[in-house]
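Each structure below appears as structure tokens.
No value in this document is a laboratory result; all are computed from the given coordinates. Predicted model, so just to flag it, every value in this text is computed and none were measured. Cβ atoms are built from the backbone, for glycine too; each structure is taken alone.
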Structure 1
Amino acid sequence: MNILRRIAKYFRPDDKFPPEFELWNEVVQNRSNIAIHKDNERREYVQACLDQLKDAAIEVESLRSEYNVITSLLKDMEEIEAMPPESMTALVEAATRLNEAKIARAKQEQTTAAMNEATYRRIDALSEEVEAGLAKMKEAEEHRGKINQDMKYLNGEKEAYTFRRVELQRLGDDLRTVMVICLTAVGVLVVLLLFMQFFFEMNTRVGYLLTAAIASFAITGIFIKYNNSRRELKRVEVSINKLILLHNSVKIRYINNTNLLEYMQIKYGVRDNSELQTLYQQYLTEKNRRAEYKLMEGKLDAAEMDLVKILRYFKLFDPIIWIHQTEAILDKREMVEVRHKLIIRRQSLRKRIDYNHEVVAKRATEEVKELVNEYPQYATEIMTMVREYEQKYC
């Protein structure tokens with residue numbers, strides 16, 4: 001959707017975010033320490049919101065393709081279940097022949113099989129994606145380590161700056177107290193000198209000069225120290241705000257990374273990249289061994305062709321995949337299990353899409369809207385940044 005139209009849509013006063021989004025607070029837009037009226041801080045904050053929109057859009061776009069594939073596979077299952085009786089009978093017969101050929105081949109390979117039949121079929125159904133999945137999972141696991149390092153670094157920096165801010169605030173309070181003590185001491189000395197001058201008729205000129213000199217040096221030093229602490233406090237607060245923005249970005253990366261790893265684990269049925277690598281190597285070994293028997297598998301090939309031919313007649317999205325899922329055609333319970341796994345995969349993708357679209361993108365867009373509403377004097381500038389961003393990325 002066009003970003004400008006999206007922002008304009010949120011200008012409706014009754015348009016509120018749904019309360020059921022539990023991940024809402026995962027991304028914090030904090031303007032408490034930002035000087036909105038300062039050009040550089042305002043533009044940096046708006047740019048951070050727009051960058052969140054860009055990252056969310058890229059992530060959603062990368063997920064939609066596989067989401068659509070899984071949706072098409074679920075529709076294929078509906079097409080199969082809605083077949084006319086005569087077509088279903090032919091399909092069951094072809095699946096039975098194919099299943100029997102697979103069982104015969106499995107018996108030949110039973111003693112030397114590198115992996116069990118169920119695992120082989122599962123990996124074989126995903127074989128074209130495993131290599132990409134290995135690279136993707138390895139990259140995600142390595143990225144997880146980098147994200148954890150970034151989170152640890154940012155947390156340490158934030159704690160350090162927060163501690164320094166408390167120190168500077170205490171220093172300011174202490175300096176104000178010292179200033180009061182100095183002024184009080186000067187007042188006491190002046191009163192004492194006056195008393196000595198008028199009641200004892202003493203020459204207190206030197207005392208006045210010393211008091212004035214000491215007071216001027218002390219007060220000047222305290223004043224300089226106080227101003228330096230206030231300037232440093234401002235710099236520390238600006239740094240804390242920048243760390244919050246960076247922390248939000250890293251947090252989004254962490255959630256997307258976690259969701260990606262969870263999806264890969266669900267998809268391939270493994271715990272990590274190492275397990276998938278081992279499983280894939282076993283699969284390749286088994287595949288090479290089975291290739292030696294391929295010339296003797298005419299009946300298997302014929303059964304596969306018959307099955308695919310029937311499925312192609314009904315214009316399924318991917319009839320080939322059913323070669324690896326004949327049990328689902330023959331057993332409704334297996335069909336339910338296959339559908340359940342696809343739904344779980346799609347839900348995982350949907351969760352990732354919804355998070356980026358409904359949480360990250362919406363929150364960033366709402367933040368831009370709130371800035372425009374709360375600071376109308378900067379509305380033109382903010383909308384210009386939005387249009388420039390849109391021309392570059394949309």
Structure 2
Amino acid sequence: MIHVRREKYLKVLSDFREKDLIKVVSGVRRAGKSTLFDLFIGDLLEDNISESHIIKINFEDINYEFLKDYKKLHDYILDKCVDDQQYYIFLDEIQNVDKFELAVDSLYLRKNLDLYITGSNAYFLSGELATYLTGRYVELEILPLSFKEYDELININHLSGKFDTKMDIYEHYIKGSFPYLANFIDNEEARNYFLSGIYNTVVLEDVISRNGTKDVTKLNLIHRFLLDNIGNLISPNKIANTLTSNNNKVDLRTVDKYLNDLVESYLYYEVRRYDIKGKEYLARLSKYYTVDVGFRNIVLENSSSDYGHILENIIFLELKRRFKKIAIGSTKNHEEVDFVAMDGDDIEYYQVAYTVMDENVLMRELSPLMNINDSHPKYLISMDVLGKNRNFDGIKQVNAIEWLLEGWKR
């Protein structure tokens with residue numbers, strides 16, 4: 001299968017090439033981190049960088065098992081660097097190396113080594129790596145394919161003939177957006193098997209082995225609860241009470257820990273509430289969005305029927321690609337704005353609804369945006385076919401498919 005070029009991610013790597021910073025690529029397993037490295041290495045080769053000056057090690061490859069000792073890894077790389085010219089070092093899934101941060105810290109001192117590393121859980125950034133390398137690395141978080149990238153992948157692999165409209169492509173996209181899933185366009189069973197494999201690998205390697213999680217049953221119940229409550233404000237206490245009332249008793253501390261484990265494995269993102277007027281985060285209640293709504297297909301019955309919350313999750317992920325910070329807005333009247341997207345002084349507000357053809361639904365969705373007294377852009381995103389964008393006192397209604405296909409604005 002031909003891979004789609006992930007231009008924004010590649011541009012970040014290119015912009016920081018040979019800069020005195022370690023390039024850290026993070027994200028959930030199978031999101032395309034290794035492929036991104038391969039694409040970037042291809043760019044280096046096209047730029048006449050000698051293959052002998054490019055060292056790539058994937059620590060999920062058993063051939064490199066002997067390098068999971070940080071000292072051996074350190075010495076192995078230095079032995080490969082036989083001159084003072086620039087070397088490009090790619091260390092993939094480095095969290096599998098015990099005390100890897102010591103090797104990375106030492107290699108960083110060699111000014112002719114340009115370091116690129118990946119990891120599949122937030123532990124390796126929140127722990128020792130951050131302590132050792134504060135101010136010396138830049139993080140690039142990679143997500144599964146955007147809808148625009150998925151559409152491009154369909155086209156370059158000559159699969160577009162299988163779809164009549166962009167909406168048909170969207171229907172397949174929400175069944176799983178991991179890059180490799182394009183191989184299973186016509187095979188739902190294989191697609192779900194692949195997604196199950198990703199989830200089980202994350203649970204076994206990034207949650208259980210790394211964090212010492214003991215009760216996999218309770219972890220899976222929390223996972224199921226989150227998938228079934230996308231778009232709802234929840235708290236650890238609510239999860240604990242709901243599971244306990246369904247004869248699955250679990251204490252608040254366990255729920256809180258397992259939520260943190262799922263977030264650190266990049267399976268979920270916590271989005272906090274934000275007081276728009278007071279410009280501060282609120283303490284109580286959050287929403288959780290999954291890194292790929294395709295997981296719903298392997299966990300929930302009637303998973304495809306909740307189109308509104310699926311769309312909300314898709315819009316959240318796209319906003320995460322476009323902005324640095326995303327929050328749930330709270331207006332002065334305590335109405336909820338689905339998303340406040342922030343990038344420095346650049347702020348935009350978003351409401352998301354599958355359809356607002358009903359006048360009552362339209363007014364309900366517009367009301368929170370109308371109660372925001374500033375001049376930042378405001379959008380209502382729906383699947384309604386509009387012909388052209390509608391405007392309600394400065395609030396733009398846009399079609400979700402068209403908006404997703406815009407790709408990155410930044």
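Quick rundown of the values:
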{"quantity": "Mean count of other Cβ atoms within 10 Å over residues 222-229 - highest-scoring structure of 1, 2", "calculated": "2"}
{"quantity": "With relative contact order in percent (Cα under 8 Å, 6 or more apart) derived as 43, matching label from 1, 2", "calculated": "1"}
{"quantity": "With Rg and Dmax of the Cα atoms in Å, for residues 78-277 alone derived as 20.9, 66, matching label from 1, 2", "calculated": "2"}
{"quantity": "Read-out FRET efficiency 1/(1 + (r/R0)^6) of positions 206 and 350 (r between Cβ atoms, R0 = 41 Å, to 0.05), computed value 0.85, structure in 1, 2", "calculated": "2"}
{"quantity": "Test item: helix-only ellipticity at 222 nm (-39500 (n - 2.57) for each DSSP H run of 4 or more, over all residues; to 500) calculated as -28000, pick one of 1, 2", "calculated": "1"}
{"quantity": "Which of 1, 2 yields 2.1 [distance in nm of label points 7 Å out along Cα→Cβ at positions 158 and 262, calculated]", "calculated": "1"}
{"quantity": "With percent of Cα pairs over 36 Å apart derived as 30, matching label from 1, 2", "calculated": "2"}
{"quantity": "Parent structure of the calculated result 5.6, given that distance in nm of label points 7 Å out along Cα→Cβ at positions 62 and 382 is the read-out and 1, 2 the choices", "calculated": "2"}
